[in-house]
Structure 1
Amino acid sequence: MIFGFNTDVKHVDTIYHVQSEARESEKLLQTQVFVRGRCIGKKAISYATSAAETGFGDHQKEQLLRDQHRLVLESIKDGKLESVLDQAENESLAGIKQLDVQWENAESVHTNRNLTMQLRVTEGGTAVPKARLTFRFARPDAAPFYTQAVTDAAGNAEISVEVDESALPDSSVMVQANHEGRTVTRKFALRKT
């Protein structure tokens, strides 16, 4: 299983978050581009034909995904992002349900030395119960902290981590949601309010 790649890249005055992952159940390698938490486009290629070939495994998938991720990063740096993204009318992706993770309380998360995140997992806008969430909390001068949660019937889950508020601007949280073989990964930057 490939966890994926996440990179922030700046072009002019915009910071783009580029996230690539293998979508095993659809046999897709997908790269999504986000600006301020909103997906502005994606690039996906199928590896279904290659998967049937002898000798094609995780190493080959990872290299293809790494190359696709690098292509999108370079296109952003060159100001040519639109030239590599899939068109919205691309019918090969239109029927694929997409898992999504929303950070519900992004404006108010730190009180009494605790960081509390309320998240919601959806698929095509519908709540996803029993999705497994894996959290990776990275902060300065400390080893990453990992924890897991499972969404309730409304697709909601909550985590709480003890952390000093002054460490928030240098910290980040990566969340991977997994449901019935589909995954989505989001990286959230934290800030002091």
Structure 2
Amino acid sequence: MEPRRGRCVRQTRETRITAELNLDGQGEYRVKTGIGFLDHMIESLARHSRCDITVEAEGDLHVDAHHTAEDVAICLGRALHEALGDRAGLYRMGHAIVPLDEALALVALDLSGRGVAVLDTPFRAAMLGGLPTDMIPHFLQSLALEARLSLHAKILAGDNDHHRAEALFKALARALDQATRIDPRLAGAVPSTKGVL
């Protein structure tokens, strides 16, 4: 089987982003967005999904983190979509409940070919490092839309916002790891009664 890889380059007046993703990696990463906490979350996503992820981003951080975080999510989603190809042979669905100390997060996803995000991800603080916490659900929504996957994510418990966010990204990673695996019983067939995703 050929490596399942995707790449996206996005350049606007606000950002310049390059994202590369290898579904059949070992969880290696090289991430430079200029937003330390976002780097940390993407690194967790790579490590726990076993996807290799490279992101290089330059954005108008003198304005705020919004454009950079959003465009990184768009690029990662498009790279994931490309890497998935026709989605033949996949387990397709995955879920995970992940603890991080006192925090607990749930993610379920379906590589359905339809982008939707249903999110219940409240945070108490306005910022985590240089990342506004309202960008976390926006990042997940943008990723889901561009990757064309159905994403349900919920923070179930936790007092510390850093722990809550990290548990969320680790749950996303573990669910993605499950869903992107090849099911040998399908013998390369598309996992849908429609015959296409």
field: Value 53, 41, 32, calculated as Cα extents along the principal axes in Å, assigned to which of 1, 2
entry: 1
- request: Work out the source of 1.6 here, i.e. which of 1, 2 gives that when distance in nm of label points 7 Å out along Cα→Cβ at positions 21 and 149 is computed.
  value: 1
- line: The highest value of distance in nm of label points 7 Å out along Cα→Cβ at positions 77 and 141 among the shown structures 1, 2 is in 1
Which entry (1, 2) yields the derived value 0.05 for FRET efficiency 1/(1 + (r/R0)^6) of positions 165 and 181 (r between Cβ atoms, R0 = 25 Å, to 0.05): 1
field: Of the structures 1, 2, the one that -4000 was derived from, the read-out being helix-only ellipticity at 222 nm (-39500 (n - 2.57) for each DSSP H run of 4 or more, over all residues; to 500)
entry: 1
- line: When mean projected area of the Cα convex hull in nm², for residues 69-116 alone is calculated for structures 1, 2, the one with the largest value is 1
task: Of the structures 1, 2, report the one carrying the highest value of relative contact order in percent (Cα under 8 Å, 6 or more apart).
output: 2
Identity of the structure behind 10.0 (criterion: mean count of other Cβ atoms within 10 Å over residues 53-60, calculated), options 1, 2: 1
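Since every read-out is calculated from the coordinates, none of them should be taken as a lab result. Bear in mind the structure is a predicted one, so any value in this text is a computation, not a measurement. Cβ atoms are built from the backbone, for glycine too; each structure is taken alone.
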